[in-house]
Structure formats: C-alpha cells, structure tokens
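Several structures are given next for inspection.
Just so it is clear, none of the values below were taken in a lab; they were calculated from the coordinates. Note that the structure is predicted; figures quoted are calculated from it, not measured. Cβ atoms are built from the backbone, for glycine too; each structure is taken alone.
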Structure P
Amino acid sequence: MNEIDAAPQRIGIVGAGAIGGYFAAQLAEAGHEVSVLARGATLQALSTRGLMYSSGGHAPRRIALQAYGSCAAMGPQALVILALKAQALPELAAQLKPLIGPDTVIVSAGNGLPWWYFFAPDVPLSGMRLTSADPHRVIEHALPWQQILGGSVMASCSSPAPGVVVHHSGGRVVLGEPVPGISARAQTWAGVLSAAGVPTSVSADIRLDLWHKLLGNVCANPLSLLTSARTDQLLDDADVCRIIEQMMQECIELGKHLGLKTALEPRQRIEQTRQLGAIKTSMLQDLDAGRSVELDAILGAPLECAAKIGCPTPTMTLIFALARLRARQAGLYPA
C-alpha cells in the first residue's frame, strides 16, 4: 500500500449536484478531507447542515464536509473531481487554478465528450479542439491536460433539493489516461475511490469507455428532453426504441471512423440501460428544475466530429435539432 492509499487525502469536488454529491458522500465517510465548491442555496445548505445523502432506499443521513464559495479558500488539492455540467466549465475553468498544484490529479467526470478527447497523439482527428465542449479554449488554457484523468461514471443519482443527494442505482467508475495505457496514478486513485465505496476500475483506453457511455446518453438524454419520459418508458415504446437503435448505430459507425472499434451492439447497450432501472435522465432532471441542459457535450460534440470527417448521422442530427429547439423554448439553451 503506497502513501496515497494509506492516508486521508485532500479532495476537492467541483460541482455539488447529484454526481458531485455521490463522490463527496463516499469520500467524506471514508475519512478523506473533502471540500466542495458550491454556490447559492446549495452552498448555504452544505455550510449550515452538511450534505443530506441517501442510498439504496435508506433514510437520508447527514454527512459533514467543507463547503466553499471560492477556490482560493479551498487551496491546492491532491485530487480534484470535476462533477459539474459541461456547459458550466468554460466559465468556471480559470477560477479553478488555486486548486491545482504541480502534482494535483484532475478527474473529468462529466457526460459527453470532454475538451481533451482528441489531445492524444496518433489517433484520428488528433489535435482537434471540440468547440462544442470548449468554444474559446479557456478550459484548455486553465487546466493542464497532462494532469487529467478521464472518468466514466455509471451511476443514477438525483439532487431533489439544494444540499440533498439521492443515489438510486449503479455507481461504477472507470478511470484512464487521455493517452492509451494504464498509469500508476490511475491505479492509485482507483484504489482510493474503491476503498471509499466507489467501485472503480482502470481502463487502458478511457476514450473508448467514454464512447460506450455516450451510446446511451446520446439517445436517452435528448429523447427524454423531448418526451419527459424515463429511460424504461423510452425503451418500452417500440417505435422510440427503434429510434434509439438507429441513433446508437450511427454513433457506433462514427466511432469506428474515429478509431474507436467496439464489438458492442445497440441491443447490448440498450440492455445495459435497462439494468439501471427506471431512470430519470440528467437532462430531464435539468428540464424539470429549469437548469441549462448539456446538449452540446452529449450530442453536439459527436455531431461536430461527424461533420469534420463527413460521416452521415441523419437520426442524430434530427433529434439534436428538435431537442435544441425544445430546450430553447424552455429558456435552457442559448439562442
């Protein structure tokens, strides 16, 4: 057991919503020094009563942690977990610098394709900058990508009120380097998370793992935005399920053009979604709560890739147009 495995660590959580709360609860109860960056009513709730967290149908329990409204007050961390919506990160990125020392590891744990997705050398579109994820490259300039670990989080969580988090199902996390291969630091932090009750494995190709997750999000999130239906309701409707299969197949073909070769078939990915149960997607939660939706990272980014290489994605393009208009009509997506 190395020093990091054995000792409590300074861990900063950026984003105090459903997924951020899941990480914060598990790590704080394991004895780590957890600080959460929050604002508004969430900051007030966390500061006055702590995090109210429930899992597995059990009654909520109060978890003490440190909540801050600024990164300067938090100071450098050993690990920083970015658990906020992708569209919020460009505006916040420059403010995160006080959290990041020369040895800080930064885990990007959001949905969709992250800004660093094509930074690895010797991959198709290497060096491409995703304007859907980082329009003005402010994230790239603020966060050193050499300190990034990609994270794929397969958990269903919700935040029904400020400072309240409910873990419904799942919880598996995969960590990996932006470039292919398994590193010691990925193994170390996977061990820390696993020991804290977050089952975490290490991937030699996190880009492929993120694409596998995208296969579900690219369909379920925008379709739930359009229909206000849970994932089980989407899958139980035969016509909608055919649309999901078409979108997944387009995404799989696009991935192949990007060197992301997978044996996963749409039906297999659909079954994985079924196993999570009756899920209210993050995009539907945001619609109901009046929060901006994560359309660009989840659906805009793969369509940006498709346009770059000339790969046809007619169903994905159609659903993006409809979902974008729905979000604009609700005031949750920029005009």
Structure Q
Amino acid sequence: MSTDTMRSVVQNGFGGPEVLRIQQVPRPVPLPTEVLVRVHAAGINPVDWKTRGGSGMAGLLGEPPFTLGWDVSGVVEEVGFGVTTLKAGDEVYGMPWFPRAAHAYAEYVTAPARQFARKPAALDHVHAAAVPLAALTAWQAVVDTAHLQAGRRVLVTAAAGGVGHFAVQFARYLGAHVIATASTARHRWLKELGADETIDYTATRFEDAAVDVDLVIDLVGDAHDRTSTRSLQVLRPGGLLVAIPAGVSPELAQAAEAAGVRVTPFLVEPDGAALTTIADLIDAGHVAVEVADTFPLEQAGAAHARGEAGRTRGKLVLTVTN
C-alpha cells in the first residue's frame, strides 16, 4: 500500500450512521510546529454523531465530504520544523484542532505539537483515546471556568457518561461534595469514582433531592426535560450553572437572573498542558477511565449507532492501528 495514502472514515453527506464510509485519502504532511501522529485509537463523542447528522460542529466543518473525530491516541511519526517538545516515537494523546476538523477517524493526523501531550503511562491507547475531549471538557468546566474549591457542593447531570464520569472524579479530587444523577444501575460505580450522593433521575426529580448546590455541571441541556432550567432551582444564591451541551438561551439567562444565580455557556478548547496534568492524575491513580466498548475503524457507523442509543457507561473508542 502506498505510504502517500491512508484509510480514513469519510462522509459525503449528512445523515445516519450509514454515511460513514472507509476511503483511501492522501496522508497529511506536518507543517512547521506540527507533528504527524500515527493513530492507534480514536475516541467517539456525542458531538461526532451530532455533526454527522448536520448539527454539532457541522457549521464550522462546512458541507461534506469531511472526516469526523477529535480524540486521538497514537505515536509521533514525524515532527515538523521548530518542534522541540516531542520527537518521533513518543506516545501521545490529544484533542487537536477542536472545533475545526481534526480528521481523527483515520490512520494519521497532523496538528500543532502543543495540542498533544504524552499519553498516560498507565493507559493503553484505547483508554487514552477515551480521555481528551471528555476529560478536557470536565477539567476546563470545573477548574478553569468554575474555579471549584474544596468543600463546595457540585451536581453533575448525566454523570455516568464520558464527560460526567470525569467531572465526578475531578470535583472529588478537588475536595468537593459531589452529587451525581444517573440510573440506579450506575450508582455503585459512581460512588466508587467519588460521588457522595447519587440520584436516580428516572425515579426522582433531582431538584427535589439536591439543595444548596454551588455548582451544576449540566451535561443534558434544556432539550431534554428542561434540565438546565430545572438545575437553577438547586443552586444557592450566586451559584453557577455551566451549561455544556447547548449553551445558554435567552430564556435560560433570564431565568437565572431572576433566581439570583449565574449561568455560563461553555466550549472545550485544545490544551496540551491540561492533558499533561490529567495524565499525571491518571498515572497517580486519582482518575479512572471507563471504556464501554471498542469498534474497528471500519465499523464507525455501528459505533455511532451504539452511542446514539444512549445509556453508555463511559466512552466508545475506534481501534485504528494495532
């Protein structure tokens, strides 16, 4: 097979999982300050299937054809001029280019070297690929946006998902009291991760069970049962709601002002330095990574169908290179 081409999952139109097809495409070449990474595994996130269907980041990626994916774990194959932080052979992971196209569902990616970090030594590539987007979202929301301090009370909705299970662990590591919403089957696991309280959202309205909360990390949004708006009821005066899936509508902003609480939209950014910190926490045993299932690159469509069905514990990952 030519070294000038590679396998990539390409979609030529918006639609269901069936639009994801393997094609041979040109292999990218690193520009100055970039690295070429041979992808061993690529994580899957809800933004992937939303974008595939025409929402999510579709407005930024433009019309198909394009290749989805932002989570990468692999090995540096080549470095561009000026790169001093990484070298060929380094095992790395990252969330390059987000929200622009990173083309992670492929055998190779190129991106600025500083958007990657060395892979956690304790993880294989499959588990490392499950980390970047979800963990960076949780870290940047909890640490950089909310400036969470020990002793604060935190509610995490959809706590058993990719972002949620990291948010629970980061909040607990920082010394917060963590309340997690999930189905009863996930409660024992979430308590093992550090949740102090769990709420079965199918049986109990969380606003009836959680009180005096300083921070809500909402991973559901108002599109489902007005979850963001309902979250305002659990916040103490001056508390903060970080609305991650859909941002802050004018109605939500008005409701927050009326309730005397704060609300902010959020979008994750590439951050190699934060990934280094997260890798240290993983290697020290403070953070666990949950992978629900893996699929070969050729079965990206099946992986999307599994993710869209919901109720996945942790993350789904594509295996690309052995």
Structure R
Amino acid sequence: MATLKEVAERAGVSQSTVSRLLNDPSFSIKEETKRRVFRVCEELGYRNVFRPAIAVLDAPPSGEELQDAYFADLREVLTACAESMGLDRPIFIHSIHELIERSSEFDGFMTVGATVFPADELRALHRVLPHGVCIDTNPAPHLFDSVRPDLSQTMLDALDAMNAAGRRRIAFLGGIDSIMGTHDYPEDIRELSFRQWTAHLGLDVDGLVYSSGTFTVENGYRLAEQLVTDHREAGTMPDGLIVAADVLAVGALQALNALRVAVPDELAVVSVNNQSIARYTSPSLSSYAIDQGELARMAFSTLIDGLKHERRVRRHILLTTELVPRASFVPQA
C-alpha cells in the first residue's frame, strides 16, 4: 500500500499538505493542486477520494424543438447520473472557446449537442484538456473517447424487422449530418448503413432513399411528400419506411396523413430515438429507443477511467437500441 510520502512526492507537494487536505475540510488550497493530489491518491490506492471536476460542453441548441428536447433530457440524465455515482455535478459550458479558457478548472469534459466543431478548435481543446468523452457523436476519434448508440446495428435491426413482417420494398428518409471526425459527408451514419445493409441483404432501394436537408419536422414533411409524389402514380410505392430520427418522422406522418397514405397498412413506418412525442403522433410511432441513462453512465465511467490511468488509447463504445413497437409498425411476433 502507498505511503503518505509517496503520494506527496508523486503530487509534488509536502506531506503536511497531503495530510491536511485529506483530514481538514477547512484547509484552503488551489483547486488544481487539490485535484492533482486526489488523482495521485486514487492512482496509488492510498485513499478513494478522487472526485474529478467535469465540464459538459453543451453545444448550442439547433432551434428545432423536438431535437432540442432530446438533448434537454440528456442534460438532466447526466446531472442525475453524476449524483447517483457520488460525483460532483458537472458544469455546463456553452462555448468551446470558454471551455478552453477555463480548462484549468476541470479534469475532463463531455460533449452533448449537435454542433460540429472545426478540427483546429478540437485540437486546441485537446492540448489543454486531453481527456474528454463525446456523447452521441464522434468528432475526433484520435483525440477523445465517445459513447454512442450503434445506429448501424439499428438500421440492420429495422430492416430485419421489416423483412420479417413481409415488407420487401423499404424506403429511407433522413437528413445531412457529420459521420465522423473532420469528414463531412452528404449522408450520415444511418443513411450510409441503410445503403450498405440493403446491398448485403439484396434489397432494391433504387430511388427509395430520400435524405437531404436538416433534421426538422418541416423537412420530414417535405421528404415524405416527395416520396409519395414520385411513387404513388407510378405504382412503385414502398411498403416500409425507415426514418433516421423522430423529429423527421413526425413531419413524415403528417404528410402521409394529408396525402391519405394508410399507415401501417399501406406503408409501415419506424423511426429512431423514441422521444415522448412518439406516443402522440397519428398513428403512434414505432421507434428504436436510445437508453440515455446508459449513455450517461458509460460516459462518466469512460472519462473517469481515462483520468485515473492517463489512458492514451481512445475508446469508442457503441450501445444497442431497442424497438418500442406502436401502431405505425407492428413487428412479427
């Protein structure tokens, strides 16, 4: 077992400083020094006192109410998760520049939100805060860890469920997003995976991928309207539709109702996120649930592991999703 002297030497402080810090709650010391001593105590197994100061880089809202609601829920889950794990509440910061300026106040950080940060800003952040976990995104795979839903597997699960229910002509509706790192592609990981899996499964989706614009209700309406316009009179309507996110699916269902497309009899619809609005659409929306509690727990665990062990190898953790069936698509029993 480590000694007080070993802790002091590793932390670069005196033995009396370590002793007073661990035993005198009124002892005043620089926050940065306190965190360093606590980390060394944890590393050497001297005493379990490591309570890292964690920031959350809370990217600005998109302005789309339903998309912002997902991130609002995630913020609450992160705070509750920190408390349940005996950690201090994270400090939410809304600018990457502010986080860089205040980096000395924190041991590590997490990111939430849909903002895509420039590569040079991410590198600048890494220089001052090398330990970070990106939740839901993977903007800098070689710099920071990430914890995300396995959306590629979700697309395969949705295709398998549609096929098992007898749906063979399956369309996709999505938007433009960033897949990974500094690369900006014209499709996000859901569209990319949909195309790959349908090719592997031998499904003909030529002319059935509608993916452009932003993740908004209005864009979902526009894309679904275009799908019906292109295929109804030609007699080439799909019998299944996979939507990249609930925010798009809400608009798509509105368009399908307005155009009198019977859901699910004529066109089964399934989406991703399982936001609360999914219960109240007409018909109610079948959607793959992302477990935000598990996202938060794994994010904290991954960040703490990186801090404790000064880990340089980056971890990228994928979590499965689970279908919550409702009226828009009823899977085979």
Computing Cα Rg over 2.2 N^0.38 Å for each of P, Q, R, the value 0.94 comes from structure P
Computing P(r) over Cα pairs in 10 Å bins from 0, in percent, for residues 18-113 alone for each of P, Q, R, the value 17, 48, 28, 7, 0 comes from structure Q
Computing mean count of other Cβ atoms within 10 Å over residues 26-33 for each of P, Q, R, the value 15.0 comes from structure Q
